[in-house]
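Quick heads-up: structures coming right below.
Please treat every number below as a calculation from the coordinates, not as lab data. Quick caveat, the model's predicted, so the values are computed rather than measured. Cβ atoms are built from the backbone, for glycine too; each structure is taken alone.
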Structure P
Amino acid sequence: MLRINDVITIAEWELSESFTRSQGPGGQNVNKVETAVELRFEAERSPHLTPAVKARLKRLAGRRWTQDGAIVIRAEETRSQVRNRELARERLVEMIRAALVAPKRRLATKPTLGSQRRRLKAKAVRGEVKALRGKVDGDD
């Protein structure tokens, strides 16, 4: 069981892990030991998450979100399988916590009278500068 916060916990049936050989250097051990962890969380089927949280989670996950609604997190930083498992689970927890925070609604505001006047004055000045760029008469 994976604890997200006081209210939400993820059941073990929603998580599945597979282990593969890690990329990169590691000496003679790298070809024998499967230390990389691929954590799969069935987000779409999870009863613990609301549809709004699932939508935000899908946006946050990006390419890690599969077509069948699962999140795949790969961890292969360390040479320890146990540590990589912890890292993958920590990343999943952080991603879900980020999705739980609802974005603040933007309130539409009007520009102030002063800012409107400053904008129009700047446009007039700019237009004047451009108007003065015309051809110069040579009859003095």
Structure Q
Amino acid sequence: MISTLASSKTRNLGYTLLELIIVLVLMGLLMGLTTPRLMQLYESVSFSLQRDEILFQLESLPFALFQRGEAFKLSQLSEEPASDLITLPEGWAFDPVYADDVTYSPFGYCSGGEARFTKGDREVRLKLTAPLCQPKVM
């Protein structure tokens, strides 16, 4: 009698194999559903940060030209000597057709116009408003 009482009072402190398999299946389903959205979120944030870097460089371009005392046409951005003025992030391209001959004077003023930058199938169109050409996303 004592042995049966002792064995009935012992507890099973572990999980069964079925419980572990169910938990693993549920975790696999959750990962399968959330991982694609996380990748899409990462790409979207990366694109936005790179776009903001281009905007910052365009905002500081008039002052850099004022310090150098040089004039500059935005359509020259696709040429190699302009790479020290604005450095585009990897994978980005400037479309000189949409530059509208935006001209920066040596005094830091510009004529205004539009500019377009692309990365893959996405594009960013900017409105540059004279006289300081502060870029605004269109």
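What the table below lists for this structure:
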| read-out | value |
| --- | --- |
| Source structure (of P, Q) for percent of Cα pairs over 25 Å apart, computed value 49 | Q |
| Which of P, Q yields -12000 [helix-only ellipticity at 222 nm (-39500 (n - 2.57) for each DSSP H run of 4 or more, over all residues; to 500), calculated] | P |
| Identity of the structure behind 18 (criterion: relative contact order in percent (Cα under 8 Å, 6 or more apart), calculated), options P, Q | Q |
| Per distance in nm of label points 7 Å out along Cα→Cβ at positions 41 and 129, the highest-valued of structures P, Q | P |
| Computed 6.5 for mean count of other Cβ atoms within 10 Å over residues 105-112 - originating structure among P, Q | P |
| Computed 1.2 for distance in nm of label points 7 Å out along Cα→Cβ at positions 17 and 73 - originating structure among P, Q | P |
